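Nothing in this text is a laboratory measurement; each read-out follows from the coordinates by a stated rule. Small disclaimer: the values here were computed from a predicted structure and weren't measured. Cβ atoms are built from the backbone, for glycine too; each structure is taken alone.
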Structure I
Amino acid sequence: MSKLIIANWKMNPATVEEAVELARATDQEHLIICPPFIFLEELSRIIDKGQLGAQDLFWEGDTGAFTGEISPEELKNLDVTHVIIGHSERRQNLGETNEMVAKKIATAIETGLIPILCVGETLEQKESGHREVVIQEEIAVALDGVESDQPIYIAYEPIWAISTNPNAEPDKPENTLEVISFIKKVVQEVNPEILSQLKFLYGGSVNSKNASEFLQHDEIEGALIGGASLQAEELNKILNEVS
């Protein structure tokens, strides 16, 4: 089974030249590069083997008076095929709610973009035993009533494991498998019709040393990679594992 690697560049790199160099050095099958919006047009011209993704979108499907936002139609015009929705940094830093995430999921699907829905718990929520409560609400709100004949990726990214957090360490594969099983149960309850469309990714301090531990499991169909995706040699090692 082929695995999908999502390279979330976050707010990196600093220049178009650096973005082009990194994209050319890592352009492989099974890779979706998700750069900041300002690099999408340039990278759409040079990415050949991989695909292009966006880090977010606005829930209105057309252009309009929404300062600072980007529409799904604008993304499609730049050859974007996938879009990250509900990343923990947007939830935490920008106050993005489950209801906002749900509207973005629906809009992405309506306009033919493949959503990558991010869910996961904080360290406090994990230690207090509220992981399942948090994930259940995120999934139930985001996917209730959704109809799709295309894949919907769900990236489990335990917030405490993300590499930008101090002393972050990746979760264990067995815990990720438990979460995937739990998500399937939630979807079976709220929207069983889309269960066959779901594909699962793991995100949280993934690198070339631990990627195979997660990706060897059939249930984990790819990885959402942050910091390691900005290092060409490191990312290529991960891609070579999945190819």
Structure II
Amino acid sequence: MRDRKAVNLREEFNRWAADGRGEGMEQDHLPIALPVLEKMRLGAADNVLDVGCGAGWLTRRLARLAPDGRVVGMDISDEMVRRARRASLEHENLLYVAGEVAEIPWEGNFFAHAISVESAYYWPDPAAGLREIFRVLSEGGAAWVLINYYRDNPHCHQWAKHYAMATHLLSGEEWAEQFRKAGFVNVAHERVVDASPSPEVYTGRWFRDAAQLRAFKAEGALLVRGVKAGLSDR
């Protein structure tokens, strides 16, 4: 681990795993992840990295979409990784590793795609993480970062008081600039609207009421993407 922040992050997500929260992430995040999978246009033989894979719900989908490639799920929580492995035994093209995004335990120039869903604002050093993702992508490979917690959506700002660890509340353009500094080209950001049904009455802690939940979902999640240029693009 690079520093105490990374250690604290691992310990917190190990607690999440022990509480079974990793298994519930598919229901929470699938409505915004599915449109991104369509945009990625994965090839059957693509190698794909899932950064912050949790219990592996997205990694398993990626493995089915790229059956002839190597799909790797990585998470800072070793307990999340253990749970993901147990739930993924039928996928022969899938591998899970424990590690932090600032020190990805994989060779360079390997992956055609790297995706991170609801993970990037937890990274202790987002700039270092994006540089590492750039390193492990092959030329022409694409990075996809999808998050619900970002500055341009005012209906998520109150989440900060519920987080047990430090987070980064950046705008779409600030994330895009981090991509550019890491070396990515064709950088763009957009919104992915969550069209899933909302309850008539909201009783959770993340939103003031059902109206704020609906407003949050209408604003949409933030998708930032960029490409590692090939030699012909330089």
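The table below gives the values:
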{"read-out": "Structures I, II, by FRET efficiency 1/(1 + (r/R0)^6) of positions 36 and 220 (r between Cβ atoms, R0 = 25 Å, to 0.05): label with the highest value", "value": "II"}
{"read-out": "For relative contact order in percent (Cα under 8 Å, 6 or more apart) computed as 21, the structure of I, II it came from", "value": "I"}
{"read-out": "Winner on distance in nm of label points 7 Å out along Cα→Cβ at positions 20 and 124 once structures I, II are ranked, highest first", "value": "I"}
{"read-out": "Structure with the greatest value (metric mean count of other Cβ atoms within 10 Å over residues 44-51, set I, II)", "value": "II"}
{"read-out": "Which of I, II leads on FRET efficiency 1/(1 + (r/R0)^6) of positions 180 and 212 (r between Cβ atoms, R0 = 35 Å, to 0.05), largest value", "value": "I"}
{"read-out": "Ranking I, II by volume of the Cα convex hull per residue in Å³, for residues 84-147 alone, the structure that comes out highest", "value": "II"}
{"read-out": "Structure responsible for 0.55, with FRET efficiency 1/(1 + (r/R0)^6) of positions 28 and 60 (r between Cβ atoms, R0 = 35 Å, to 0.05) calculated and labels I, II on offer", "value": "I"}
{"read-out": "Among I, II, which structure scores highest (criterion: distance in nm of label points 7 Å out along Cα→Cβ at positions 68 and 140)", "value": "I"}
{"read-out": "Structure (I, II) behind the derived value 4.3 of distance in nm of label points 7 Å out along Cα→Cβ at positions 4 and 188", "value": "II"}
